[in-house]
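Each structure below appears as structure tokens.
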Structure I
Amino acid sequence: MLEAFLAGSPVETRGFDREEPYRRMSGTDLWAAFLSRCEKLTEAAAAAARELSPDTEVMWTGRTVRVPFFAEHMREELILHRWDLTGDDGTAARALSEPWLTEHSVTSVGRPLGETLRVLRCRDVRARTRGAGAACA
């Protein structure tokens, strides 16, 4: 998205069908693809930070977000998916308890997602957060 925007040819957000080719890859190929995509995303976020005003708005999932959102969102995704892979270790606990991550997850991702689900009339959607010392029912 950001790469296309920087090139002057914005694209629509793609659906999750974009994941299908990755599901068919071997572990080795998937890891190589992951590293390659991370490098490209990092380069695009850095280029956007250099070349665009932080107030520049870019279309993303049916709404606009400002340029700094992309680097923060990429950071959040990496933390969440690291936890998917490694589970509850000290690094995950520290990263997942960062206040900025909760703020981003709830405000920048959760609220717009919730509005989309409301419009689509999804009724039984649940989410939870947890933290050290939190009591869960």
Structure II
Amino acid sequence: MAENETGTFERSVASFGSFDQILRKIKFGLPQFGRGITPFTVREVLDAVADDRVDSRSHQSSELNAECLEVCKGDVDAAIAWSRKFHIERVAFFVKNGWDDPIELTEDKWSDGSHRLLAAVVKGDITIKCYAAK
């Protein structure tokens, strides 16, 4: 894993685990409700790509949080379902469009880039561009 002049390096996608193993390590969901989303599958991501159901928005955007509150109107189950749909469509966005930003690693675990990492698994990529967080 030699670092290049931009501080990035390639790492084996398989070294992070399978799609299901990676998904189990991610805390997708709505922590304010103390619940995570039901795990999704590669098939659901591929179906979203095929149906052009993709979402380019960052999961950290205030727009997204406001939309969730508006759509779900305080219904926890609806919020969890909405969040699950978003995460599937966010991974589908990266499968369809690719990405330039490397994922961030902290102490040899990724700390940013979960959607991109899952997309790399779905696409069958051998390596993924990474950088070490300082």
Structure III
Amino acid sequence: MVTVGTASISMRSYLSTHHLWMAQHCSRYAREYEDKYRAERGAFHIHLRGYVMAAVTESVAFVEALINELFTDVFDDLADERISVFAASARDQMREYWQVVNSGKTVGILAKYDKACFLNNGLMSSSSPTCVRAASLDSP
């Protein structure tokens, strides 16, 4: 037997998709629960509160996982059509930022989100409906 070369394979699992599914699942349960107990609107329902809290928490986890995955994919120079839409200069700045912030461990979710929007002003500008300024989400 002769070995001609070696091959390697890698696979990424994106946790953001799991968070999104769970947020939708809990939201659907909350809606169904509200519909079922519509007549008892004033009553306290621990199940409904749990579904709503889980939906909100999972939504936040989705956004954070998504932005972390975006920066990680750019940092690892993943050959992916999602990443290739960003300008090379923006990807370089994203890599540098991700290294400075210790893979996102030293900054909060809104700071990471704002940085991604800022660095990719052509695709993720603050005037774009897909990139709401995180500062506006953080203020009361």
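Readers should treat all values here as calculations from the given coordinates under stated rules, not as data from a laboratory. Note that the coordinates shown come from a computational prediction; the quantities given were computed from them, not determined experimentally.
A value of 17.2 for Kirkwood radius over Cα pairs in Å, calculated from one of I, II, III, originates in structure I.
Assuming -16000 is helix-only ellipticity at 222 nm (-39500 (n - 2.57) for each DSSP H run of 4 or more, over all residues; to 500) as calculated from a single structure, say which of I, II, III it is. Comparing all candidates, it corresponds to I.
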